[in-house]
1. With distance in nm of label points 7 Å out along Cα→Cβ at positions 114 and 250 as the yardstick, tell me which of 1, 2 scores highest.
2. Among the shown structures 1, 2, from which was the value 0.70 of FRET efficiency 1/(1 + (r/R0)^6) of positions 42 and 194 (r between Cβ atoms, R0 = 30 Å, to 0.05) calculated?
3. Suppose you compute helix-only ellipticity at 222 nm (-39500 (n - 2.57) for each DSSP H run of 4 or more, over all residues; to 500) for every structure in 1, 2: which one lands on -9500?
4. Compare volume of the Cα convex hull per residue in Å³, for residues 218-273 alone across structures 1, 2 and report the one with the greatest value.
5. Quick one: semi-axes √(5λ) of the Cα gyration tensor in Å came out at 38, 21, 20 when computed from one of 1, 2, so which one is it?
6. If distance in nm of label points 7 Å out along Cα→Cβ at positions 242 and 330 is computed to be 2.0, which of 1, 2 is the source?
7. Compare FRET efficiency 1/(1 + (r/R0)^6) of positions 74 and 130 (r between Cβ atoms, R0 = 30 Å, to 0.05) across structures 1, 2 and report the one with the greatest value.
8. Given that mean count of other Cβ atoms within 10 Å over residues 50-57, derived from a single structure, equals 19.0, which label among 1, 2 identifies that structure?
Structure 1
Amino acid sequence: MLERRGARLERPLVVRCGAFGDMVLLTALIRPLAQRFSAPVDIVTSGPWSEPLLLGQPGVGEIWTLRSRKTPYWVSLDQQRLVRQLKARGAGPTWFCDGNDAARPILRRARIAEQFIVAAKDHDLRPGEHATEQWRRLAQILPAAFRDANIALPDLSGIAPGCHLEVSDEQRSDLEQWLRARDLAGLPLILIQVGNKRTMRRGLRRLAVNSKYWPHERWAEVLRHLRRQHPDHAIVLLGTGPEQRLNQEIIALAGTQGLHNAADDLPVPRLVALLERGEGLITVDSGPAHAAAAVGCPQVVLFGKALPSLYRPWGSAGADVKVLRGEIDGQPNMLGIATQSVIAAWSELKLRPRGLRSR
């Protein structure tokens, strides 16, 4: 172990308390850091999705999950437990990747000083830079306390750009059992992601503030077209539990056969395996869109106000991605995307050959 000014230089630490898609994007930082230090990367995060998503992924070490960063420390048992764990671990090179400072007091309490930290907000995005490119660039920056240490830059030539997820044999076996139970085994699959965390907020679905809502009747028309174009495929609507009702409303409106609502039973590992299995995906800008790119699933993705240049799904497998972004009154708006635009983009999409998985 290399000691440097009272800190140990053994395993890097990354702090990122983000949504599902944010954690998929973070793999673009984890892989080069693990290569640079020849050691797994420990992660402080939040949300119930992070551990099942990242545990066992290349370059990932310990994962510590915070339930809340804003609860007062003296009543937050999980914050206190995390501080004890980080103290026992010892200070070392740390990448702080949150856009706000809510988790910074945790590092101070754990005696990880500023000179041990690379903060993403101190290294602004470059014009036109994708989120994964920013993480890839930050992997080449060392905290001030370690800049005179003899640590080679990562050889990025062996690490394909974009985010990356690996699917285990256990995940694939679980998926196959699940498909058999739903009479989907052996069928080619088309996947649909209608919802996102905003569509599930009561009363917001049709409001302008929900920039990721696309109308039910348009989804229904797309589903009818897919049914006609791909009569032998099963069309599976993805989501979490609260999205089951949303999916069912759209299925009823579509009024066609061969549509399957899977939002009732898709834990994260199974979702990732299903995305690897699917021949193609149509989705709003969402976490599953990034996970699909990370496992090589081709997709058509509908954007609202978010910048495609920054958040376009980009995976190391290089699967085809068609990005659509509409306008209303000169402003970016998902409602400006016509149904025929989605259908046309799907018709041009290079679907994954049947039975082929990314490796």
Structure 2
Amino acid sequence: MSAVTNIDNLTDIHLRYGNTNIPDQYPTRMTALLGIRWPLLLGGMMWLSDARLVAAMVRAGGMGFITARSSNSNKQFRQELQTCRHLTGGLPFGVNLTLSRRMQNNDVVLERLGIALEEGVRIFETAGLPPTALLPQLRQSDSIVIHKCAHVRHAIAAQKLGVDAITLVGMEEGGHPGSNQLPTFLNGAYALEQLDIPLALGGGIGHGRQIAAALALGADAVVMGSIFTLAQETPAHQAYKQRVAATDQHGTCAVLGSLGDTWRVINNSNARKVAAMEQAGARAYADFGELISGVRTKALAYEQGEHEEGMLSMGPAVGFARSIESVDAIVTRLQQQLMNAIGRFQYLRNSALTS
């Protein structure tokens, strides 16, 4: 595996990865590692990160990850990969491989890793359990592995395993932020003192100012999700997207923490039922039945638009998602906000030097 560690010479990075598209204003180790123009990662979103959405992010200059578990069959997954390759015009894209704590559910991930490698994918976002079971194949294929975790100690352990980069999420992350109760930027500040490999920060990030703040902190990229749930390319019902647009930064809640599996979702009727059952003492997945079924969420909310049903993963950055627009338009706005913030940093620096 081609881990990037303690690389200070950007020319060496460019030569190693053949990247010629990094903006001179702010090259980072993550943009170099992935060969992308902007330090933006669209994290794998279950049921939503399909070929069309991921390809749109790649064409906009970032990186996206097709969620391997979202496909109903290996055949469908292979078709998604082939479609994405066509839509990107051959540009590299990634695949998300999430390992479940319920080990019997992980065979499909190993199968789909093999399919992805056969289809030429060499960029992977791993999540859930440590990627130990996946690393032999990934190392043999010289793939790039970005491991997503919530605790600094887990990030350090993944670095020792030999992953190429880390995504570290804070408590604000939509979906499963883990048991860590530290916010994104505090989590990141601690991690940067102990990691040598590229780091992306995620959780509650939906504005270019926050991207600038992450880069100023020392991160190499940000990972985002909620802000893109309103994208035209996101495969979800119009009624669901209208519900997202109506949700502000206070419209999410975290449930299932008592099971050790915190889940941050839109505060809809379904989530409130789950919270009430948890408060009443439910402590096993089976206790919640269909209320937490991913298949049910996909069928009712994403496909039929019944947005008060299902567990709709979402973080407070949803407040920045106010209208349905293309991925390219979202990324362009984030870039403009980022550059404005960087310009302010430069102004303050120049003022300090001349005072």
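1. Largest calculated value belongs to 2.
2. Comparing all candidates, it corresponds to 2.
3. Derived from 1, not from the others.
4. When volume of the Cα convex hull per residue in Å³, for residues 218-273 alone is computed for each of 1, 2, structure 2 gives the biggest number.
5. 1
6. Comparing all candidates, it corresponds to 2.
7. Top value of FRET efficiency 1/(1 + (r/R0)^6) of positions 74 and 130 (r between Cβ atoms, R0 = 30 Å, to 0.05), among 1, 2, belongs to structure 2.
8. Corresponding structure: 1.
Where a number appears in this text, it was derived from the coordinates with a stated rule and is not lab data. The model shown is predicted, which means the values in this text are computed figures rather than measured ones. Cβ atoms are built from the backbone, for glycine too; each structure is taken alone.
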